[in-house]
Structure P
Amino acid sequence: MDTLAPAAPTIVAAADNVGPIQTPLTTSGQVTDDATPTLSGRAAANATVTVYNNGVSLGTVQATAAGDWTFTPENALDNGSHTFTATAVDAAGNLSEVSAGFTVIVDTLKPVAPVIALAQDDVGSVTGALTSGQRTDDTLPVLSGTSEPNARVQIFEGQALLGTATADANGNWTIPLTTPLTNALHNFTAVATDAAGNSSDPSATFSLTVDTQPASSTGSGLGGG
């Protein structure tokens, strides 16, 4: 008669199958925008594994003959921290100890739209920081602004992606443009994507008129360079 409890199962990863960031979560405490992440782990061969979320049973699944198992919650998880644990029951009915916890932080909320605050003009006799609506003779201005801390920020003109940067811990970011702008009015927007893969709404438009033509003798000159 088998009265030996099987070894406690392990939870080794959670699969993120939602949004633009779909990398496996292999370390406890990571963030995901997938409200039904698929957990995977190891247990005794053919054992029945029960998965718990913060101590509440979510359901059971049978491990394979090799001891592998996967489990996907039937119902979407709330936003917040979820610590998963598991137990295993072998064919003889012996119950294992509870596994170590594996924490997943669910975040399905989009970040606040970023702000494009300034464009730096470094060309010509007049240089400095420009606000939206000004003119410049710098065809490669450096845009800067704020967003959610540590978010990935992308600058667009229409549908064209012009640059990407990661905001610092205070939410500040700087993106130098690398493709020269033409002499024309240019309207930029920014989108922020957080660590979970949630993307913000576009920022308010930031406009610059690029003019590299020499000023006429009666002209008033450029507003920024």
Structure Q
Amino acid sequence: MSTIISVTGTAEVRHPAERGTVRVVVAIEGGDRRTVTDAAARRHAEVVAGLRDLHDAEAGPVTWWSSDQVRVSAERPWNADGKQLPLVYRSASALSVEFDDFTRLSEWVTDVVQVEGVGVAGIVWALTEQRRDQLTERIQDEAVRDAVAKAQRYAGSLGLGDVSPVAISDPGLLDGAVPLAEPVVHAARMMSAGGSPSVELVPEEIVLSATVHARFSAA
């Protein structure tokens, strides 16, 4: 009579980030709509003009970028005494810029945040699509091997022979449940270097992980 052994196999890999995508926001506020929109459009055009000189999809340092349209909103704020103040207009737009050279990314961020009305909303670190596919294939294979090794250890502890696969799946599918997403961690630090006005961006390793659920039989 065969014994069923159910296990979970896991694997993890770490790799330095290969791309950094910075989100830049251009925002201008004021009491006159035309003045605000004109100023925001000029700032936006300045940033875009600089990006065009850096953009080269193959050679970098900017491999890709996109830009939102300039949008205008208005509101009447309240002061501390509960009095409603005159109308304030806000014109804003955003750009996403992908770099493959992190030194150039740091230099560009240092320059762009010195422009009035321009700020950095965040940075996302990533791998190239080709690298991610390669690493995903690798850790999926390692997760399966981990499951096999774990099942065989269990079988050995029970005095059984070699295990034979019965079923293998992504997490949850063996029980008919909705599979859980594989965790992927993108981490980075953003700091000023030694009190310098320049911004040093320090991407940490990206962590990819894989999990499989498996069942084996052994006699």
Structure R
Amino acid sequence: MNVRTTRANLSRSEKTREKLVAAARRVFRRKGYLHATVDDIVKSCRVARGTFYLYFPNKRGIFLEVVERAVNELLEAASDVRPQGTPFERIRESNRRYMQAWVSNRDILKELFTVSMFDDEVAQHHTRIRERFIRRIAQSIQRRQDLGQARPVDPIIAAHALSAMVDWFTYLWAVRNQPPEPDLERLAHQLSLLWYHAVFLDTHSAHRSPESPDG
């Protein structure tokens, strides 16, 4: 087999994998993880059942792939914040982007929350996902402490608490409409006020309207 043929086969293989993942997401959105089946997925993208198992071991395997992609969007959104601005402005922008990405992926993230309650493997995967966010937040708190700008809190404990606040709040708001508040910007601002006051010593820059030109 020459190199050109190998590349063509790899390209077809990746396209098939993408078709399966896209179909799985559609099926999980429509039927939920519990009621979805491998047959539903392969029928949705017109792929043979045997082909599915060349790429994924079972329904859980492709579910975790779909979850991983959604979570990567959250991480990218929360990290893609301009370095300019006050610490509070950066926290608010990060939370706003995170919440927007969460809403865009609520179909699969809702299933992740649900399935984690009864499937140990998915729960462990969910824990590993949260640890990625925890490390990033804890490192940020530690840097601010080193600069003398943050309270003497345990960075890991604080990171767990702050991450849980934003994640669980966003789940309740995006999935259950609690609270019934349509303005994401306002919610991100309020959560960021709580975050900032919990960590930072100087809270002056946090008290600005989200509509103000400089913040």
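Summary of values
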read-out	value
Structure (P, Q, R) behind the derived value 56, 21, 15 of Cα extents along the principal axes in Å, for residues 26-89 alone	Q
Value -25500, calculated as helix-only ellipticity at 222 nm (-39500 (n - 2.57) for each DSSP H run of 4 or more, over all residues; to 500), assigned to which of P, Q, R	R
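We did not get these values from a lab; they are worked out from the coordinates using the rules stated. What you see is a predicted model, and the numbers here were worked out from it, not measured in a lab.
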